[in-house]
Structure P
């Protein structure tokens, strides 16, 4: 069912036992984020901070479970959305062109039109209270992590319009508070908001921008969903909530926003104005995104409803609340991808450790040789999939969310000599591993079951569970220990090791040399990480390896059999790294201690230890940027 503002959604969460109300005072600066990090990573409820120093309750972790994600989209379960999309797409796009087919398409188009947004002339619920002298300090805006550049609005719906075509867009771009009436506007170069901004430059006029917060919880999902450019986000919202979105005109510009928004921040961006430094920010990659220049957003008016709630989210080391937004995308967009792009796709999955753009796992129905590589090539050019760094293809009856089974499948069906597809192209702006910003190497792994034509001259060896010969294992182990690291033989085929490059500069080379010297090794995959990484924590290893590697620089085939991936910090590279290297995102010991002392008063049950304690060894300095010691 649709919700009229966040207060209705909160009542529903409360009724279903999915909400914790926190009545004791919690500071939006650092404390809210530390509490939320503990609750989210332990499968906890949505949190409503009712005492935060402002008049607005603060809602967070509202999407942080499968149940709440479905509730936010007005459904019992997300599977029903996929079924509805399948019905509509098959009839609108794939129907026959006969008279009956055309009539059926028109009927379903009429049904879809019921979800199109509608403009209303009267003022909306979001405009009950109007501040013509806007002051952002009235909002409980978060500072999430200790080295953030300031407070950030983290769940904004940014409305823009193309000056020529009139096409509108709703995007989600973080906003750093610069002062009481200006913010940074972090729309990255690949985003539609940035494209609109470039178009406004040509006009020489100020660009109207309006930001909404809250409203029906489906709006935030739609703003983050991977929709094609120029597809109205509120059509998707109307479809999800089965009710059209009502839009009202803003007070100080010509944009239209949902009537049931909780808070509306109106203003403009001046394309003729110099950009301003924005950042650092503890990002969804688990690393800080560092200072860069972005446009300044000037605020002309703030309005809100009478029972307005301030929505927020935090990002950082996965999993965070955005993991459930990603899971919803997997289910909702499988049908459009399958029916309009790649009909052989059965399922796809973006693991938490891959932070959405570093890893996509795809299962296909395979029927001819070379099909796996064909799908890889197609996906790397499809919408936001273009940012993907690693793509893994599978086939057959396999659960791609069971990583043990998936690993075994890949070991049995992948020959590193023939089944790897290297390329280069655009990367997410937040990727820090490549030597060139926003572009770098990519790797597609064809782990599908091979046809007869594909099995000639192959070197695929099933993992029998056997281990390396004991003398060889002792030699490699001794080399790793000498390099100040640790070793984990995860299976008879996968070796994970760590090295201390800060103390032993040639450690990575020494271990690699020791591995190369054993020609008969059963090892098929070798992963290198820094000595601060727990090699027995496979999720941590996967996150670090994918985040720190560039596929065009950090991958090597050893003896034509072993795939070696260097997931270490590149700041230790000989000659240095050409870009700044970010630190890992963790709470400070001061904030952790403060929340430990405050925990009993929060009413959240037994003490949950800070997740930052698990990752604190990864932090090497006291800033957002890691600076290796000078030689």
Structure Q
């Protein structure tokens, strides 16, 4: 039986689904158990890919790492099916960043991902910040089936999820609809006589990425009030288990768990790609877990006795080659990828003001690399170093910047040993390039003062390393070339940059010094912006001197590999604090002290 009810506008919209049947209850001495399957940050990965993994149990500190094959939505389908056969009624949650992240998603605004995702049998989901990134027209068609007029509208079909999605922290911000919920804030499911309440929170950083006509809740106290209100309402409706599915990231979720009122049992986190081997505990009694990214599936068994939660058991499953792919799902994946492997491929990104075009099959080899490329670093990574070095070289700029995204697919160096004793070729394909840059941006060159660059870097460090989790926002620190940046990550916000010098000469970069800077531009950016940062002057497109075309990141990377402009990168950042980094620290982005606070709105 399915029942949908609506509350008053002041309380928001509540989606209530009552599922009849015995579900997954395991009754021993008056106990019943509900199983939650936690999957997050797919980032449009359809096929297995290489990743750095620590030696030892996932999510635990390690001195060493290895490159291993992970993920594959067909293997995920097999794993989910196995668990559901053993535990009928297990609830599958899909949390954040689903339809954006690779070449298949970019050139179809996520449509190529929809059919495989829908075939997983997901019970409930939450959109992530990147699920808004194709613009408001695509977003509203995908999640509401609601079209917008030009220029925000989208001329085409947008495939929709076949499962409910929640977002309690987003309302409309446009005339006549102010305060109207964008998606239902909560969901009530019943399994085996147990009522489970879900609260959905999407990412709060979307306003920093693009204008959407939506208002995203901001600030610790606002989130505390929101979660407390919905948790109490769900309990009043008979929920015996209340969980939060959150795309705020594990750092904010861990802080939030300390300040909310008792009443939430589990916060299932996403967005930050962190692997929690053991649940994080809190003052409210809620535990917080995150299942890394697309390479893992989390399982949480919540046991009740006399209608009260008495036990919560968390396990992580690695999605690796030991799991055979599900044939039906594999067929869907092959079908989705066929157009991108065709010899005569010719596609454009179907969004206004974009110049991204695909003219070669995605298995085209662009070149080889002498060191592994990855973004596995909150402060600095090998790919960002390589790309900014190449951008600086090919643009003639003094400084180069690239965004600090989390998503990637590791490209190992020639001769690297891959788990299972395979030897890497070192080849980088066009598909690999789009894994690092699945966004339709162009490259530009502008000017900046030393003062502006220092402010940009301080802002980046605050958004990643602040001790106040609700000051954190975005991905990881942007990549830089042409600068030596002396930092002390143990210092307070706004005071982490200790020294800023020119990489070539070692001379200090003064506040009033003017340097030429290469970076990226989006169609919606101000002409004073580079890589979404303000304060630049005389920004102009970086063009191809031969053909006159504006460079895109993928085109520049392909040219750099073809021309051999790939050398061992020079790190830009030097941290005096000697703070342990992943994998010695279990978290790639350090987890702040959950007791520390500094209210931020």
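Using the calculated result 26.2 for mean count of other Cβ atoms within 10 Å over residues 208-215, pick out the matching structure from P, Q. Please report the intermediate quantities before stating the final value.
Numbers: P: 26.2; Q: 16.1.
Source structure: P.
Which one of P, Q has distance in nm of label points 7 Å out along Cα→Cβ at positions 280 and 552, as calculated from the coordinates, equal to 2.7?
Computed on structure P.
Hey, Cα Rg over 2.2 N^0.38 Å derived from one of P, Q reads 0.94; which structure?
Working through the options, I get structure Q.
Assuming 3.0 is distance in nm of label points 7 Å out along Cα→Cβ at positions 432 and 496 as calculated from a single structure, say which of P, Q it is.
Q
Values quoted throughout were computed directly from the atomic coordinates according to the rules given, and no laboratory measurement underlies them. Note that the structure is a prediction, hence the values are computed from the model and not measured. Cβ atoms are built from the backbone, for glycine too; each structure is taken alone.
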